[in-house]
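All of the numbers you see were taken from the coordinates with simple rules; none came from a lab. In this text, all values refer to a predicted model and were calculated from it rather than measured experimentally. Cβ atoms are built from the backbone, for glycine too; each structure is taken alone.
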Structure 1
């Protein structure tokens, strides 16, 4: 008998650790490393993402993973779906001609980039990362897709930190999160 989505969520929850005061005092860090160490938990995450994509999106051309933890989950999902995977990286990490966008961090600025031929105009993409906090990085990735004239179908994350309201920054794009704190 197949595991239910609820039992898969419970398995994933059991593999997320909390570290108080990391990386600085007052932050409760949610660590996904135990998910990666457990084949069953990693399979559960991939299953849950796949179920959502097959239920909610009739056609997806690419999974776009954000540097660096989107690289952990995105290729597994793309392989399951039989589609390609594309990287969004920090500025200066990709060879060839790139397109970039600057965005704000809590204490400063950053830039994200994609190879200019990675996504074709009109392609339907889902963006993937491990965690949504304030939404800056996923918003920047959405902006990169807009520059590439791709259609963002939605954003997917393992963990959403609801109190930081990152989901609001992504509007009008939808967000699917497996776990919410």
Structure 2
């Protein structure tokens, strides 16, 4: 049961998510989190709510892994609050040194992501964060990267979940926590 304070924070977050029809292509309704970033109170509310969730459900987390690019906006703030390290999962070719990569499909194309092979140690417990869950391709690819490094995915966290695209089903058995659902 959410507290009244949590409910008011959630409402603040919801009022700062914009919808753009037909972006990046016709038929897609893009949920834009940029207004959250422009508003310090809304951004604080997002991190407060994510922190509350982690402290309640994932006390044993070792590291936060953020997805390119919007997971980089929320992940480091959350990791800092929790006193944890933050690790990047980037698009192919963007990280120096030895990397591990995975190919995946997006709702509107194909992509490949990678992680530095020493970014997460075997046995570490990881939470993956991104701004949005659509079909689940990117989060699934990140989960596969974590598995390849022999670490454990405790769950995935997003600001926005597009329920009609059933991304949560694709991510099973991983648990997904979302602040706002459409």
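Things to note:
- Distance in nm of label points 7 Å out along Cα→Cβ at positions 67 and 131 - highest-scoring structure of 1, 2: 1
- Origin of the derived value 3.2 (distance in nm of label points 7 Å out along Cα→Cβ at positions 27 and 83; candidates 1, 2): 1
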